[in-house]
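Peer 1: Please go over the structures that come below.
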Structure P
Amino acid sequence: MPDSTLTNSRIVAAYREKTRKSAALAKQAGEIYPSGLTHDSRRLDPYCLYADRAQGSRKWDVDGNEYVDYFGGHGALLLGHNHPDIVKAVQAQAARGTHYGSGHELEIRWGRLVQKLIPCAELVRFTSSGTEANLMAFRLARAFTGKNKVVRFHGHFHGWQDHVAFGVTDHFDGTPSTGVVPGIADEILLAPADDIEETRRILTSHDDIAAVILEPTGSGFGQVPVSKEFVAELRRITEKRGILLIFDEVVAGFRASKGGAQAHFGIMPDIASLAKILAGGLPGGAVCGRRDILELLDFDVTAAKGKEKIGHQGTFNANPLSAAAGVVMLEAVDTTDATGKAIAQAKKLRAKVNRVFEEEKVAWSAYGQFSEIHFFTNLSNMALKPSSFDPFKLKRKDFKADKIMVTRFRLGLMVNGMDINGKLAGKVSAVHSDEDLDASAEAVRKSVHMLKNEGAL
């Protein structure tokens, strides 16, 4: 991966020195995969980290370096790495069979837990990923309403399928990104998530809108947050106009509260998509929602009503291994305070990091809702106090960051034993201890010192 802009960085040099085996594996990966990657968000200059093992809140790379992990399996690990109950359940199921090609009891238990926890889940259908869940949500909405267009919001991520492949990091004008058929892009209307009046105008000036989809806590699980008032007004407008409201709760589900963002806000969508925590760290997704909508997947109901059934297959839908992990995970969500513990620890972590920023006189902020931490690196150098920064007062454009600064800071954190994702965001689990939080705050302090020492701050 090119790193010419960071050639003279001592932070990069320190990272290279500590991760020689990762560098060797990255070289091999470059001979196999485009950019040497199996997931775009694992991109890191000069090369990504290669993990060897993980346990609880920690992970170790192939060089033996230990990290307090906030990447969190891309947000799937509410109970941390290798929770013993999940490991035991998956091992037991693997011994009984990894794939039956039949129904099984675990899928019943898993689905019942979704119904119990998620307010809108009158019926459920499992998929293999969040992307697939959103694909089905779109199809259900179009079939139910007889309309074609879907309204999405700038920056909100709903997977990599064609209908949502643009308007996340670029193509905000609605033009299709490369490889997307223009006719598909024509069926998507992009709206600004920080402008309810413009959103209202879009929703009221088209008669062919099937649905609105959004991340109900804001793009990137609140990296650019939306307010409860915005979501409530969106619900009011869509109900009035007969437009379905879809909550993408792939990240927020079971993390914003036991019942996701919809339970936290007390705002009921018509359809919700789930993944990540849903499957306990294994692959899995689900679409759930109103009975009359999900019944479009039902052979008997559609036949009785003279309607065409929506087809839905998937080799690994409700796979027994994912179901085994998912049952343990959702039972923990239901019967323990795992979600609340993660939220409380994240709040403490943000406070500790902001104390570091204030002591180091750095006008950055650690912010977020629920069990998330985001870093605001203040590209425009606005005056702010880290501990009282209010992201709701900013527009989406205000969250832009210097990519080189972001890379330096992230590499500094990794050199000092803390891993977060490439957007400087992290997921806190229920097993992150106070010791982990203290170590992380110290990693932030040391990384700030490294940035100052090379004149980046």
Structure Q
Amino acid sequence: MKLYERCANEIAELIRTGMLRPGDRLPSVRATSAARGLSRSTVFEAYYLLETRGLIEARPRSGYYVKTGLAHTKLEAPADSKSDGRARNVDIGQLVFELLGPMARREFVPLGSAFLSPSLCPLPRLARHLWTEMRDLEPWRLIEDLAPGSEALRRHIKLRYAMEGIAVDSAELVLTNGGLEGMNLSLQAVTRPGDLVVVESPTFYAALQALERLQLRSLEVATSPARGIDIDALAAALEHQRVSACWLMTSFQNPLGSSMPEDRKKALVALLAKHAVPLIEDDVYAELYFGAKKPLPAKAFDAQGLVMNCGSFSKCLAPGYRVGWVAGGRFAAKIEQMRLMYTLSPAIPSEAAIAAYLDQGGYDRHLRRMRKALAGYLAVAIEAVQTHFPAGTRMAVPEGGYFLWLELPTAVDTIELHMLAREHGISLSPGPLFSAARRFRNCVRLNYGHGGDPRFVPALKTVGELATQCAASRHALADGRH
């Protein structure tokens, strides 16, 4: 790590822990140079890096300040969930379809969407690459680029792992039609119908849909909005249940936004290795971090090939192009075989277009801009929730991604809230979607990835007012019964 990066990371940590607060003035470049024994040019580079990350701002003739509006909140975090130790058959697909199916229309404000705004992505540039690749596509490529997929793109993905210090062999990289296909194929590679799979509580509803489709049972394990899955609860589950696989998000978990600290990721991998349980690591938001550096995946600590790390370009570069991958470890050959069986041909022009985009450079610059925009949207969303939502609302502040998880007063039923919001042209993702047991009835996931939409803040205000009305009406009803 370069000196300016180390300096920037140390200052970013002071901001993250609250030692430096929004609006605080940073020491001058000269003072920091003297205090840290660094050259002024190194400090300038460190401050510039912090600016690009959206953490500080330069004010003319005044110096550098911690940006106001960073992701801090006066609200308490939601309580950690609990494990009940019950294996369940999954029946969530119909509820997902009924609640979210009609919400894809563009006239809705997409607070319930699973996608960020396409306006954050370099779609015109990608379209030019796609046109060029389709025009110049050699017919033989249609065969050469069958599973495991484009060699050029896999080389780029391997390089990005290597830059994090993670050794991934090209042979274990399989390109897929989006990240979700990669996770589904990984799940199929290590399970059979009736097997038990550990998921977080709450977990992304698409994971539950995959379990339902494959006739697998779920075991929901306690998860913290701050620390991720409860390692002790997982250890107890592995001791007392026959678990075939875990499907977890160790960074920027959907819907909580939580990230496991590195020591807990190491402990997780060691625990699963002890029980020889494979991990499907949903890592599709890995590039959307707000901190000083990209968090390492659990894959970084895997010495036995048990971790299948699943990534995607859909969330951070090319929505709709449906290009993802799996670093499949010891299961790579099985995943590749299943890829050929189920879909045969990958999205060859899309893979070629993304590879061409990466060849020309600019991807990391695009990611910095995207992270800065999302951090700003998050600050706006936090302020709106604190201002407009009912007393007693709890909020998990994420360190990346684009989801905000709220725990509303117990009197609020978020399915009812979703129906009311829909009448106002607003979509939501109610809490019961994220649990096979239909838990989290007073919780809701909000998408702030469309924070540049002028309807965004008014929609949050409307939802907050509707939630307040729901809570008040329930209390009035309860009082009437007494």
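We did not get these values from a lab; they are worked out from the coordinates using the rules stated. Note that the structure is a prediction, hence the values are computed from the model and not measured. Cβ atoms are built from the backbone, for glycine too; each structure is taken alone.
Peer 1: State the single structure among P, Q that was used to calculate semi-axes √(5λ) of the Cα gyration tensor in Å, giving 36, 27, 21.
Peer 2: Working: P: 36, 27, 21; Q: 32, 32, 23.
Structure P accounts for this read-out.
Peer 1: Another question, if that's okay. State the single structure among P, Q that was used to calculate Rg and Dmax of the Cα atoms in Å, for residues 76-243 alone, giving 20.2, 58. Working shown, then result.
Peer 2: Working: P: 18.8, 57; Q: 20.2, 58.
Matching structure: Q.
Peer 1: Upon calculation of mean count of other Cβ atoms within 10 Å over residues 380-387 from the atomic coordinates, which of the structures P, Q produces 17.9? The partial results should precede the final answer.
Peer 2: Values: P: 12.1; Q: 17.9.
Among P, Q, the structure yielding 17.9 for mean count of other Cβ atoms within 10 Å over residues 380-387 is Q.
Peer 1: Supply the structure label, taken from P, Q, corresponding to distance in nm of label points 7 Å out along Cα→Cβ at positions 164 and 428 with the calculated value 3.4. Could the numbers behind the result be given before it?
Peer 2: Working: P: 2.7; Q: 3.4.
Corresponding structure: Q.
Peer 1: Computing Cα extents along the principal axes in Å, for residues 276-435 alone gives 68, 35, 26 for which of P, Q?
Peer 2: Going label by label, the one that fits is P.
Peer 1: Taking mean count of other Cβ atoms within 10 Å over residues 172-179 from the coordinates of each of P, Q, which one would give 25.2? Could the numbers behind the result be given before it?
Peer 2: Working: P: 11.6; Q: 25.2.
The structure behind it is Q.
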